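The data blocks that follow each hold one structure.
What follows draws every value from the coordinates through simple rules; no lab data is involved. Computed from a prediction, not measured in an experiment: that's the story for all the values here. Cβ atoms are built from the backbone, for glycine too; each structure is taken alone.
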Structure P
Amino acid sequence: MLTVCWAAKGGSGTTVVSCALALLGAATRGPTWLIDLAGDAPAALGMAEPAKSGVHDWVLSAAPVQTIESIGIAAAEGLLLIARGGSSAPPERARWADLGQVLAASPVNVVVDAGSGVPPPGLVDAAQHRLLVTRPCYLALRRAAASAVTPTGVVVVHEPGRALRAQDVAYAVQAPVVAEISLDPAVARAVDAGLLASRLPRTLSVALSELAV
């Protein structure tokens with residue numbers, strides 16, 4: 001199963017949500033891959049920056065599709081991280097679609113952290129689950145509503161002082177809210193200390209548990 005996570009605006013929490021989903025998936029569903037298009041996942045998981053080639057390098061190469069697993073590195077028990085790499089592959093490149101089709105058909109649980117902006121169309125179109133990660137921010141929702149990518153679900157990261165509610169978010173992007181996460185200092189501390197992979201905060205595990213089943 002292929003799940004692509006992205007945000008319309010930076011700072012929404014896409015990497016933390018993606019990492020948490022991948023960790024929960026590895027714990028409950030078995031072997032899981034986390035594919036990092038944005039480059040922040042290793043730091044969030046408390047890992048050194050990978051020296052190997054990454055997914056962008058692979059997309060720009062002519063390597064067989066089946067070789068994608070070979071560039072992964074173990075990030076936690078049952079979790080393989082395929083890092084961003086040193087290149088930047090154009091989102092319209094046809095190899096993204098090839099990759100998406102293979103990942104969507106794979107028995108392995110795959111989570112993609114697509115960062116902010118519009119994910120590669122060929123990759124996101126193949127995904128069974130397209131999750132928009134957003135705060136209840138008018139500017140972020142305005143951008144998401146104008147995007148050509150339609151989410152299958154929305155993960156709302158709540159923060160104090162926002163007037164918009166979950167139902168407002170769902171109405172704005174015309175997709176159901178599938179998870180709500182309250183802003184929790186424990187999450188930031190876990191990321192800053194590099195402990196997300198070894199000590200997933202309860203706020204994340206509870207909020208995202210149903211998505212990882």
Structure Q
Amino acid sequence: MGKKVLIVVTSSDKIAGNDTGLWLEEYAAPYAAFVKQGYDVTVRSIDGGQVPLDPNSLPEEENLEWQEAQAILTNTDKLSEDDVSAGYDAVYLPGGHGTVFDFPDNLLLQRVLREHAEQDRVIGSVCHGPTALVHVTLSDGTPLVKGRRVNAFTDEEERDMGLEGAVPFLLESTLREKGAQFEGGDKWTDFSIRDGNLVTGQNPMSSESVARKIIDAVENR
């Protein structure tokens with residue numbers, strides 16, 4: 001039976017009055033990698049419907065390998081109760097600044113992640129996608145990230161963008177506060193970590209290495 005991957009994307013489209021949303025590469029490159037691997041990929045968004053794309057993430061020339069993934073974003077299904085118990089082998093959370101507003105407090109997404117963690121299924125995320133992890137607790141109340149090696153968009157990178165005052169929290173600092181063993185790479189370079197069945201990456205440049213680590217984790221569960 002083929003492996004199944006759930007990708008959850010943001011529906012939030014504004015930050016400090018400017019357009020934001022999903023960062024395309026962080027979604028489309030892993031999607032293409034999962035499909036190439038033969039996985040059945042399901043895409044859900046927080047609110048359903050058309051997914052906003054950060055305009056800064058759109059390539060100057062169309063990437064043919066991303067066409068299938070991008071077409072799905074015109075009309076997505078909303079994350080639902082069925083996704084909690086659907087038996088996905090992995091859930092993947094791409095970033096974009098939209099995620100900082102609608103990932104952290106979404107209780108349904110928290111349940112999906114708790115279920116995956118407690119059944120030792122794969123959780124992968126990149127850049128701002130790990131905002132989804134910050135409020136997730138296991139059934140015993142322990143933060144999901146406590147004691148885990150994780151990576152995400154760094155505080156230094158957020159300051160480089162001048163958005164430290166526009167986001168509700170700094171992701172690296174918050175993960176550390178939750179007890180995560182945060183490991184960061186050089187800013188704006190590919191860096192990703194696999195800690196068991198938890199895979200996290202730092203920025204858009206880490207999209208493909210995160211996908212490879214997720215595939216490795218799925219194949220070696």
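Comparison across structures P, Q (criterion: distance in nm of label points 7 Å out along Cα→Cβ at positions 61 and 181) gives the highest value for Q. When FRET efficiency 1/(1 + (r/R0)^6) of positions 13 and 133 (r between Cβ atoms, R0 = 25 Å, to 0.05) is calculated for each of structures P, Q, structure P comes out greatest. When relative contact order in percent (Cα under 8 Å, 6 or more apart) is computed for each of P, Q, the one that comes out at 21 is Q. Between structures P, Q, the calculation of mean count of other Cβ atoms within 10 Å over residues 5-12 yields its largest number for Q.
If helix-only ellipticity at 222 nm (-39500 (n - 2.57) for each DSSP H run of 4 or more, over all residues; to 500) is calculated from each of P, Q, which structure is the one that comes out at -9500? The value was obtained from structure P.
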